[in-house]
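Asks: There are structures below to look over.
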Structure I
Amino acid sequence: MSSQLITVLIIYLLIKGINTIISGVNLRHLAVYGSFIPKGFDIVVDQETMTKMRDYTLAQGKVEFVSVIIDVVITLIFIFGPLLNSYNNWISGLGLSPLMTGILFFLILSYMSLIIHVPFSLYNTFFLEEKFGFNTQTPLLWLTDLLKELLLSTVLYGILLWAAFRLINTFPEYWWLVVWGFMLFFKLFILYVSPYVIEPLFNKFTPVADKNLEAKIKDMLDKAGLTVSRVFTMDGSRRSRHGNAYFSGIGRTKRIVIFDTLLEKSRDEEILAVLAHEAGHWKKKHIVKRLVVMECISLVALYAAFLLVNSDLPAGIFQLEQPTLWAKLLLVGFLASLVAFPFTPLSTYFSRKQEWEADEFAVKLTGQPRALARALVRLGKDNLSNLHPHPWYVSLHYSHPPLPQRVARLNR
């Protein structure tokens, strides 16, 4: 094993070790403080519910720990062991065209990843979620969803891979730029058609039956200067008792979707407050800003990938017997994940900052900060959220500020 490969291995294990340590600190922090009911939650959360919330997060943490261990073992065997060379040699020896070989290389890996994570999905759905009263799925529905996801991912991933390899072959000197342009177009296209093509494959969407509530929602959004095509209810209760609401689509396809579980448990003013928060993301152009930042990063990353692939550096570090384009792209992606890790706290920080801004917008729009506070308390209780995350874990993993902080700020 070369010194370069040993260095990469140490960095990978260090990153995984930091993640594991922070997750462990978070769980120990919860075990100590998890029975304490934060101010603002004591009206609807009793001690029994608080204990249940703690136990739910602890149970999720144990499953996550096992998942990480398996992920590390597989990565060590596949990336740092002999399996990548064996797999790459086998794929290359099938006698297919370079285009089909590259597509098959990544599709098979995606299928293997799916197979590895199926036991975790089954455990989470039919044991963990069932134990804590969330699961409403039947085994048949779970299997149907899995097959739909498999078919959909094969089609979409296949299109992306086909286009990427075609563009790389056609524009060898500046494929990084044209691939980036195609991927941007593809993302925007999916955002546009998703509400009417992809989302209905998994859920049923019906107009909100309460016309009075629909009128209130549209009046509120009119004040914010936003126009949505429709307000829909989604049958989230077919799979889970978790509740939520979100904006979907872009342009003329933009619409509001409210889980039926949220409608059943919330007052009108709470629903309006939650939607006002989501409207804040649109009005503050958070989605556009995130897209611009991510696309700038993607452009730089693709150019770096172009340089690395042409230099054969990844093939040398990982001692590829056949330095194929697809194997080098896989290794560049792996190296990129290591480089990106130190920037994760910065990314989550700006995400949490935008959530604060959306809360402030919702307060200004509705004039009812306590309505949003009540909605967040209810969502926290109904979803058994962790009300005592450790600050280190928040910095690394939380895209939203912890619920107690948001509730306290709103109540002030």
Structure II
Amino acid sequence: MSNDVFPTQSESIRNKVKPVFFPKHQMAVYKRLEDKHTMVEVENDPLGTRMVINLGPQHPATHGVLRVVLEVDGETILKSVVDVGYLHRGIEKIAENKTYQEFMPYTDRMDYMSPYSNNVALCLAVEKLVGIEVPERAQYIRTIACELARISAHLLWLGTMVMDAGAVSMFLWTFRERENLYSIFDKLAGVRFTVSHCRIGGIQYDMDDDTINDIMAWKKNFRKELDSWRKLLGNNGIWMNRNRGVGVVTKEEAIQLGLTGPVLRASGVPHDIRTFEPYLMYDRVDFDVAIREEGDCLARYLVRMDEMAQSIRILDQLMEQLPGGDIRADNAKHTYASKDEVYYSMEGMIHDFMMTDVGVMPPEGAEVYQAIEAPKGELGFHIKSDGTGSPWRLKINSPSFSNLQALESMMEGSMIADTVVLIGSLDPVMGECDK
């Protein structure tokens, strides 16, 4: 290896810089530290308390393979550099070689805490691109499933964040409720986790009475659980003080950084796509946008707790309004035929083969951007068509990537012990960030 990759001790002393050893492919990360004027000069560190350390990428509190390079002085973080991309799978490029419907299961693997939201976002974008009218019942079921997915994602965030702060019991309780939600998704979609239940033009399976009854029973019990958790954590001085005043992001900073979702609303910006640009059936329900002004970790915790309560309120209204009718558009050029048609008619089988072979074919040059309010914030798909059954270009605007931009400024000046709380309060999922 050359000396510019692994500096010798004599060179480091001559340059009055402590030696830092790193693989060649990571030089760019440490160059960013240098650009921040963070390489440690010997004469400014007489006690030897300053050093460069890695948090992650293999660390249980990084919510995936996230790496943060920290320069610390004792327990205080002086500078930080966020290094993402360890889970990059190139799914935007994969989309160019798949039909629109074939690509939909790949979205399950982005924010794998809320796969249904990802499915819906893609299907809405393609339907907007082609001009497909989706039956009302299918839109209601999508909305119900999206709110269940929002609660499921927030439950995992709550359990892991409290566990990162040192309490294990909450993790077990939140996962018990997630298991109940997985059972509901199993009945609705036939799959517990990576559901792939949405179809362009509708949904795969209808919601039967048994599933409806399970949702109603779960809602009734979850209200009590959520209230008990609020009391438990709200009366716990250790938890409240652990988060209060930590990682403050002002309203102006949140807007400048392009933050989104609960992180943005916790800084006093009441932006929620469900109310600003309603999609699905959100214009037919009444709910409050959860918002806080403090912009710290505690505010982000409170916003997500409020959001779960509002999701239950939304579900109450949707279940009461749920209409009958079809669950897929009645157009063989836009969506898969029902299995009854495929199994018992030649035309149905032909349409099924054609949809699998070439899929939906938007007009050449058509371009669209469609976003939803996913559990972590604005999840958007920008699609441009070349007239074939695959996108010419598909770009994903993922909220985890947007929100991680705040992490460097939040960490600098904080304590090492606060890192896990800071990361947890942003609730990133690296499968969505890296794509």
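None of the figures in this text is laboratory data; all of them are computed from the coordinates on show. Since this is a predicted model, take the numbers as computed values, not measurements. Cβ atoms are built from the backbone, for glycine too; each structure is taken alone.
Asks: Given a value of -24000 for helix-only ellipticity at 222 nm (-39500 (n - 2.57) for each DSSP H run of 4 or more, over all residues; to 500), point me to the structure among I, II it was derived from.
Replies: Corresponding structure: I.
Asks: Computing FRET efficiency 1/(1 + (r/R0)^6) of positions 105 and 377 (r between Cβ atoms, R0 = 41 Å, to 0.05) gives 0.25 for which of I, II?
Replies: I
Asks: Still on this structure: Comparing structures I, II by Kirkwood radius over Cα pairs in Å, which one has the largest value?
Replies: I
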